[in-house]
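Read through the structures below before going on.
Every read-out reported here was derived from the displayed coordinates using simple, explicitly stated rules and does not represent laboratory data. If you're wondering where the values come from, they're calculated on a predicted model, not measured in any experiment. Cβ atoms are built from the backbone, for glycine too; each structure is taken alone.
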Structure I
Amino acid sequence: MKYVFGICCFLLSLTSLAQYAPQQKITNLTIAAPEIRPFIYTNDKGENDGLLIDTIQKLNDTEKFKISVEIMPWARALKEVKNGRFDALMPTVYSPERATFLSFPKKPLINFYGSEIFKRMNDDFVYQSIPLIDKNKILVKVRSTSISRESETAFREASITFVGATRLEDAFNMLLYGHADLLVADSVIAKATINQMGINNSVIGFLLTNTADSAFLAFSNKYAESQNINALMDEINLINSPESYHHLSQKK
């Protein structure tokens, strides 16, 4: 009887210790994201998919994070995070204007390498340099896309302006149907979109720049007030490596 009583006391003590053991803190995070292949997109099953979605799943698997991602148009994603209805936006490039209503951590989420300028395959245009592009050419890029500062300055000094498109698919259709003469986009994202649209034999690209452009997981100011976003980004990048996407830009 004493033996049984001792076992019961031991089990009760373990239960008591478990109750008072420090609980692991779980970081909750809601992310609004535009569809950007191959990083974030909706697959044929209607599910979130892509390289960054895989990273989010790995973070959730650690049980330190509870992260949800909702894919939506860029303009809406920006507005939702700006108004504090979502905690963060991914991926987005830093700009002074965005920094007025988004909080950027010190470390990036992705380092993009290289932008390209695309033309229709049957166009006789040959890219040499930005200043030599005919100013009568109509250039298109996605509104949310930022190019390197060096290229942006060169386009501005050459008095070349862009027509904006909501999605890269729309921009490529504008190019294919003659509503635009040239298209500028990140190499990796463009190649994924070209493959998805099946237009590999219809367009061709020229390297515009191979410098690195950082894209961030940018937080709402409301979320940043209550969280150490730099420490959070450090923890996220234990799983995610901003440099790990570089090899994608080298694939043909």
Structure II
Amino acid sequence: MQTDFRLFGPLHIAILAATPALAALLSWATMRRPGLARPTRIALAIFLTLVGLSWYAYRFTVQHVRFPQGLPFELCDVSFWIAVAALVRLRQRTFELAYYWGVGGGIMALLTPAIVAPVRSFQTIEFFVGHASLVIAVLYLLWSGQARPRPRSWWFAFWAVNVYGAAIAAFNWAFQTNYLYLCYKPPTASLFDVMGPWPWYVVWAEPAALLVFLIMSAPFGIVGARSPALAAAQRGLNPPGGTPAPGPF
């Protein structure tokens, strides 16, 4: 099966533009009518859950993928379900992982999509819908003012992704899999291509991830003072506007 998808073609550009636009539209509607916050979060959580389950159903029933392949161990897969939890519970650290892992990884996936099937196929549609909805969900929480990362939260996200990567490396070794592309590169073009052969692209992925996390944390202060919303969350109060403040976990 060969893809007719064109990297940075008109369709690709449209998807890249529509993703933040939809997040901004949902955020604008919620800020105008704060009562929409919880229904919008729940609707997004349900939508993401249906998208995720439909992908696993397709993988197991149509593609006949079986253990140890097809598990939700890729970073965007894990971020996807973390984002669902963040939408439902609004917990601080859950949101921070969804922000750094989900937005960082989701945008990278949208920019360099691992597409091998035709555009008009379930695989390609599911890929873009899944990754775009992940980014939309997290940006919606951020831009609507319902959650924001704390200063220094980049360190927590970086430490956590390394612990997770070590666990997945052990799984790859035990079951001869390639989750997180720790054993070899994806077959399509990606950022790994400029990082050299294995194992150097894995080594260079560390400072690259750290740099991305630092850039993502810059708007919120890398080591700055607490935000009003965070201070309210730590006191167990609600931030201005009446939206429940994120809990610690």
Structure III
Amino acid sequence: MGCDFLLKDKGTLSAAKLLPAVLSVIAGSCDVIGFLGLGGLFTAHVTGNLVILAAHILSGEAAQVAPMLSVPVFMVALGLTRLVAAGCERAGLAPLRPLLALQLILLVAFLAFGVAAGPVVDPNGAHAVLAGMFGVSAMAVQNALVPIALKGVPSTAVMTTNITRFTVDLVELLVGRNAEEIERARHQARQTAPAIAGFIVGCALGGAAEVAFGLWSLALPVALALLALGLAFAVEGGTEHSLRGPEHEEGRG
């Protein structure tokens, strides 16, 4: 009954709009903390690790273990996340809260192994590599949960597509002539802007925290993941409807 009541409250819509932004802050903070604290490892933009790996190999430098493992670990985590979501669906459970809980657990492990790596981190050390892989796995869960449980929401962990879409939509607003396309662009821009802004804020906060506290700064994305899980309790069951754009509503009925 409490959930049904919340879904009718204005606070539910606010929580639904806030959740993607919080997830973006988590991704931005994880990415910059991993990069600064784990020898240049990207946990969210994992394909960047391929560039770093190639640069090390071509320059004759020793390749680090974590970048080599990041993409296959990311892919395995994506697949397992989809299996978890499928299990939830078969059990009659909405997958949003279980996936956010899984992400929280992985981020706690990211923090624990990061701190265990010590104040002076060896990027190829066991604790550092395990920390990085837990971070990569947490971001894989976040990448997967958006299309699974937050349909219609832009990516909260990878910004290249969001920035492209946002720029194209802004130009459409400036020069477009079709009223329907202009309205669609306006709606899309309103969705992608918080994701981009959240990621930038996350990078700034995460970077400042890592410089000040080292890998203890991973407590920031852990706390934010706990907040995201709390928000999910407010929006569960009404998320898709409240976050979908006009293009998703046309086929309803």
- Query: Which structure, out of I, II, III, was helix-only ellipticity at 222 nm (-39500 (n - 2.57) for each DSSP H run of 4 or more, over all residues; to 500) derived from, given a value of -20000?
  - Reply: II
- The value 30, 22, 17 for semi-axes √(5λ) of the Cα gyration tensor in Å, derived from one of I, II, III, belongs to structure II
- Just checking, which of I, II, III has the largest value of distance in nm of label points 7 Å out along Cα→Cβ at positions 36 and 52? II
